[in-house]
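Q: Presented below are the structures under discussion, each in the form of structure tokens.
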Structure I
Amino acid sequence: MNLITTIIGFAAMITGVLRLLPQIMLGYKRKSARDVSSWWEIIGFINSSLWCVYAFLVVDYILAAGTFMLAICYAILMHQKQMYG
């Protein structure tokens with residue numbers, strides 16, 4: 001992998017996680033996850049998990065790390081939905 005590919009991979013990983021952080025923070029601040037669709041969270045978690053497995057199978061550790069972090073973010077959102085309703 002060349003340097004440009006690595007930089008783009010890290011940028012994608014960072015922005016992918018950053019797009020979910022405001023929703024996570026808002027859920028903890030409001031103690032509510034009513035506005036978040038359960039299906040969106042479940043499908044996002046499954047999608048991220050599948051991409052993570054794929055990344056390991058093709059030995060792409062940047063993709064694996066990024067999708068693993070996304071799966072964690074979706075898991076946090078699902079937990080908030082259970083806790084706060």
Structure II
Amino acid sequence: MLYLASFGPACWISSLVQPEAEFVNVAYPQLVWIMWHRSTLGYESLLWRYVTVGQTSDIGSGVGPDPDGKIRISFQRLTNPR
């Protein structure tokens with residue numbers, strides 16, 4: 001339970017200090033994978049909400065494959081925040 005509960009705060013901190021999210025990708029690969037693959041149960045939607053609720057409005061987040069095909073999350077500062 002703590003593993004899941006710590007995912008959001010780890011993402012929020014990473015979005016500010018480590019945009020490439022290396023720690024998050026190493027510590028939470030299963031949750032990042034769930035965010036990339038859609039399910040009929042909607043788990044990815046809940047995880048996205050949890051990741052973004054603690055982010056500032058000038059930070060964007062994305063999940064996708066890296067050049068090696070590994071699914072990764074990353075963050076970047078937006079030039080024109082919403």
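Q: For which of I, II does relative contact order in percent (Cα under 8 Å, 6 or more apart), calculated from the coordinates, equal 43?
A: Clearly, the read-out refers to I.
Q: Using distance in nm of label points 7 Å out along Cα→Cβ at positions 4 and 44 as the calculated read-out, with 1.9 as its value, let me know the right label among I, II.
A: Value 1.9 for distance in nm of label points 7 Å out along Cα→Cβ at positions 4 and 44 corresponds to II out of I, II.
Q: Could you figure out which one of I, II the value 13.5 for Kirkwood radius over Cα pairs in Å was computed from?
A: I
Q: The value 1.7 for distance in nm of label points 7 Å out along Cα→Cβ at positions 20 and 36 was derived from one model only; which of I, II is it?
A: Structure II accounts for this read-out.
Q: I have -28000 for helix-only ellipticity at 222 nm (-39500 (n - 2.57) for each DSSP H run of 4 or more, over all residues; to 500), calculated from one of the structures I, II. Which structure is it?
A: The value was obtained from structure I.
Q: Given a computed value of 2.0 for distance in nm of label points 7 Å out along Cα→Cβ at positions 28 and 60, which structure among I, II does it belong to?
A: Structure of origin is II.
Here, each number is a calculation from the coordinates, and none is a lab measurement. What you are looking at is a predicted structure, and each value in this text was computed from that prediction instead of being measured. Cβ atoms are built from the backbone, for glycine too; each structure is taken alone.
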